[in-house]
Structure 1
Amino acid sequence: MKIKGVRDYLKDEGDIRDYLKEVIISNYKKYGFKPVETSILNSMEVLTSKYGGGDEIAKEIYSVKEQGERDLGLRFDLTVPLMKLLNQNKQLGKPFKRCEIGKVFRNGDVKKGRLREFTQCDADIVGTTDITAEVELIVMVLNIFNKLGLEDVELYYNNRKVLEGIILENGIDIEKAEDVILTIDKLEKMEEDSVLKELQGKGVELETGEKLIKDLKKLNKEELKEKYRSQLVQEGFDEIEKIKNLLEALGKIGKCKFSASLARGLNFYDGLIYEAFVKNSQIKSSIAAGGRYSIIGESKETAVGISIGLDVLAEVYKEKLFKKEKRNGYYIIPVGGYVAESFKLAERLRYDGEVVELEMVKRSIGKSFKACDNKKYRYAVVIGEDEVKNNYYTCKDLETGEETKEKFDYY
């Protein structure tokens, strides 16, 4: 029975995902990030704690029962397991730079580019308040997208201090601020009237909600900075300005835009936040997101991270850039029992960097050639008595149809 929101990946899709993961992880390593693997299973206590994202995420956790009746759950992101790891390992050095690619699970709505089982590609810097950490992550992911040929990526940024300060200056109680932020985060995904109704449901007066939405959607950065004068708002804007100046110096500010309504729903963010989208695409979900957050628990550290969504990225890549690759590699067909000799040639070609598959099913030459064609290999190689006796192999180029005899010493 088919399960909604999960996928299997075959042939071209598997190749695309492998390629994207290789590009991402190799670039993470260039910036000094070290690979880490965290557990998929975690205690529900960890997953639903304050640093687990609050009630909104708790609704989407897949829960399971251990044999000992303890409540466990599947991780919904890679940040919460990182926090657990940091609380259990205090002597990792500062800054600690980790990267991880792994599957996560959320029992939420399903749409194109958004599944219930999906893969995240995370990079985090723990133990520094320096804004160069944020800038490094932003520059790194923009370089990754550029390497992949995705030149129309836009990264939107905001600061949770700005957002929280604006909410408080509108007379909303601090106890409600987190809930209000979760609703504000939906402004780019829902109609304003729907967001307004949700705010009212959380105890925000109609007039206050209308003013808040209007300011966040209509006022630019300078106007907001002038209108909202609290220390929290001004501190957030000062951080934004420093980061903007560095991005400008590095030639990246053209791809980055301020968005006052950007909220990032998880409740552990407390500084700069950002999300990246691809313009002119049918895929509307973000392809990367992250921000500054505090490690909750015994390890009182600050951290900044970013996550690339592999599944969304793969959909965008297929839509915009992927073309069927040309045939490559060799398919070797032993005839008359010359298996050892075929193995020798296969190992030689692999040593030279070629992709090689050996025919392992006893069938006619015609069917073997058809298998070679279906598997998209370029060269069909036949090794039989005459080839071994005279030290050559018969090679047919399935792209051009040309057949040649290539020298090879079997002994």
Structure 2
Amino acid sequence: MTSTRRVKIAVAAAGISSFALLYAPQPVLPQLAAQYHLDPGGAALAVSVATGALAIAVLPIAALSEVVGRRPVILTSVIASVGFGLLLPLMPTYPALLVLRALQGVAIAGFPGVAAAYLAERLGRAGVAAAVGAMIAGNTVGGMLGRLASGFTAGPLGWRGALLVVACVGAVCSAVTVVTLPPGTRPPGNARLRDVAPGLVTALSKPVLLAQYAVALLAMGSFVALYNAAGFRLTGDPLGLSPAIASLVFLAYATGSVSSAAAGRLVARVGRRRALIGALLLTAVGAALTLPDSLPLVIAGFLVLTCAFFAAHAVANGWAAADAPETARGQVGGMYTATYYLGSSVGGAAGAWVYGHAGWSWLIAVVAVWLLLAVAAVVAGTGNAPIRPGGASAKSPDQPRGRVRQRVETS
């Protein structure tokens, strides 16, 4: 087996494990709410505390990897996150479960915070694109697989058994990563930690970058808010689906793989600003389609909003990578990842609370406001950028300068 192939297999397996574990509780939130007498907002904390801890931990862990090396951080991440996953079904109380989920979020942060840098150092520009594609595929498959596995097994096994099933899947994938992940090529300790802070200041100084962080925060918050409440909406009156059937809504994630890949062609045709604004507005349209108590319309709405959200995410992430200064690319990627998962944590919990206290219509209204704020941030932060298509001058801030590596996370 070639070294490049080993890297692809290792990062794909790590992505499946990490994202399956991160979002496994989402389909069983109604069962958690019933057992612990929680409203939807309280149950959603099972997801939000993990993504919030990930958002807080990703920058410090990325800095740590500069000293100890990328591979040790990735391996520690996948092993520790599985260990916490195996312990989750044993937690006797809901607060204990939340504490363990926070620790699991910190553990998971080691993979998305370090993987892209590892790939760039290990494979260089020539091989990194294909390996990043394998990582993104693993992330997407993991997010969908974890949700489907827990949703389908929650009925016969209960939520504890469902989380155990996902942890076992994660354990198998983590073992694959441990066996196949080659060492990095750069010795640990080459970077100086004192260079991290100036790079972070630079990452926070450009309005165009701040706009992309705002999109990550608000769009991801909207997206997770809708999916956190989806189980309650689909299993409750008047739709009344079983948990297993309701979990099929997560198959909509497959459209995200298609739309994120197509986002580059859209940018080449209409430019980044138009593509991003259009995708955000289409996400709001998809959310609005779910308002009627009609199962076909709800399904169509989730397909549209998922497809549009991942397109927006791909454009914003790529724009941040393209406009990142040479001296701060790692910090820009870390900031985007941090705001992305902060949006998942805060927006997911807040949206579930709104649904629990005011219903689906109010949740859609709140999500629409968040998405319009994201549009406003893009307009304000990129006001001087030309809006012509991808063939614009190379000096245009609306276009990438040279060959840049695009980092794409997935929920």
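Here, each number is a calculation from the coordinates, and none is a lab measurement. Since we're looking at a predicted model, the values are computed, not measured.
Can you spot which of 1, 2 the value 52, 23, 21 was calculated from, given it is semi-axes √(5λ) of the Cα gyration tensor in Å?
Values: 1: 52, 23, 21; 2: 31, 27, 18.
Answer for the origin of the read-out: 1.
Match the computed value 52, 28, 23 of Cα extents along the principal axes in Å, for residues 24-183 alone to one of the structures 1, 2, and report its label. Provide the component values of the computation, followed by the final result.
Numbers: 1: 46, 46, 41; 2: 52, 28, 23.
Computed on structure 2.
For relative contact order in percent (Cα under 8 Å, 6 or more apart), the calculated result is 26, so let me know which of 1, 2 that is.
Values: 1: 16; 2: 26.
Computed on structure 2.
Hey, helix-only ellipticity at 222 nm (-39500 (n - 2.57) for each DSSP H run of 4 or more, over all residues; to 500) derived from one of 1, 2 reads -12000; which structure?
Details: 1: -12000; 2: -27000.
So the calculation was done on 1.
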